[in-house]
Structure 1
């Protein structure tokens, strides 16, 4: 709000009508043009699967907001859970109105935004952040909106991000040492980490310690939440592209810090953004593909879904490493991802064009053996038997193709075709008797 006024939230359904006061803070840093006061309220005694209405009231003025509704995620084990996943969404994203329509009408329980929010929250002294949040309130007022910090949020120690959002397991405003969290929804344990932290920093070590402990706790009762999905803004693996990236290097600090943890703790998916394209790996570890299918994966799958950043930059792929299962960098199609957890063993990840819902790819993961993928290190590769290698055409030894050369195969095709055509023309010319006679006379 622009005025210094306390407020409260009134909410309820057929069984409950309640009222809760809100916390209030003032934005003081790099926010001269932003709304000066932020408010946070926490609603209690919510029943899974139930729909609630709510509105916001200013205590002094009595000003009342519109009436909104939301639905608490259900706990019915026979009903799938459905989510939207995006990254790198800003006001310049041309398909934002279509995305809002899809979220409101698609029956989603949560929207996950994996970093680079608004591009940037602090731009123009916070005005752009206000404009973006007002825009997405068209869906965020109705569907839970959960965030992960990215590089565009890190300005002034994540000041705008820490104040404008409130995520689980952290006080508000969120301190820098709490910009990571986990939450359980149905069969899935979701983890959000801050990949902007230097792995060797104090905060980097604190996050890693928390992450390992969180994953161990989940694995102590993996039957309750068999799926583990980690979200972080920076990718773990990526192809060579127009913009230089750390993730396309063989030695990458973030991967060095996290990859062994993900493998040993049985992380099913790692989803990121940052790079403005779409890339999905096969199940892999240390640059090596374990299989070219997604039935009982023997290693984590890595996904980049940053295509809603096309209006800022298109990171077209310049290489095709062996681990790359699917990719897209069609700047005419901004894409969003749909995650459907069907049950304990089946999960669908699909990619759609925002403007018309065209399905770009669909991946079904079947995992009947949730848990650790094994001990990290060279011994991990003993899982890949020769028969599996032959069936899937996998190299029998560990390999690295992160720094693969650009795929210029089409150039060879053009060259060979040109040589062939010229050869045929020359042959036809030399077969002509008049030309042969002219050549003899000349000599």
Structure 2
């Protein structure tokens, strides 16, 4: 009996390990986060820069890896079956358990089975698990060897890349599609990061609020005209004190006789300081000119305008030039981070109150986006309502009576309080 060819077995083991290196490098470079690689490159890592270039040209890089994996598979199959199957079969035959022909067949099948098993475990599964756990680090380590291999295999890569491109065009698929993240994908990333403890829930809420800000018209965030507290330029000192006492705000709009005749905005402390000193003054002289915003302007643009204006408050008008309400920087920041306790009166009720039976008492002034997020509602993209009350009117198509209810998208909405013609409170529960 000839000596067992251990050198061929060692060569087979080396091929399986090399296959694992290819598989690990491929997944690591494709999965590596560009931001992490760019950060490493900015710190002077040349390998990180090479990894970014490889990831930017996946066609050429993947073709290089595929050439290596395919060649390894062919050679490993030949070595395991043709070269090692015979010696293994001879040793099984020497046991005199089965005849020689059967022993040779068993040896061939056994080597193929063992090679397949170790190729899957050592050559694919374990390396890919490592690549997923440390994609950035492995991508940086393997970038230069893979780039060198890509240069050596360039002619074959060009042929494969061109061939795959022709085939894709033949079946109507364009290469180089848009790989940019959508807003929905970013929200999912934030949710996953919160679940895994990478970011806190409050951080997720703030990030999501920033993402939504550009999609929300300023009319959803403004204080409506009916809820505005404003100062009349013709009011006496006692009336001014009473009006200021009604509001916790540091800025108040000033008008002449009616809300439609707005003159500007005053700082409450400037008015109070003059009132306390008993000075005679004119509100018109203290008023600063405020910006006028269209009600359909998105909240991000509104924030930019308020940052540049320096007043901190703007008037919101509809398309006919009528005053709809006012919006402040605090309103916009609340849309991002949630309401601030300092902006609320002690007697103010929260926008949403969860009751013991699981139902929700919702203020009619709750923003439509907040309602949709809380209940998982699908709202029309080009909607004309901005609040929970507006949503109820949109569904009912008319002004409801107190006690009236409707069911929509799996939820039961009951109008529990009307303030004149205004829906003040809604009771929301799961539809039975």
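Here, each number is a calculation from the coordinates, and none is a lab measurement. Computed from a predicted structure; not experimentally measured. Cβ atoms are built from the backbone, for glycine too; each structure is taken alone.
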Checklist entry - Of structures 1, 2, which gives 46 when percent of Cα pairs over 31 Å apart is computed from the coordinates? => result 1
Checklist entry - From which structure (1, 2) was helix-only ellipticity at 222 nm (-39500 (n - 2.57) for each DSSP H run of 4 or more, over all residues; to 500) calculated, if the value obtained is -7500? => result 1
Item to check | Read-out distance in nm of label points 7 Å out along Cα→Cβ at positions 81 and 257, computed value 9.9, structure in 1, 2 | outcome: 2
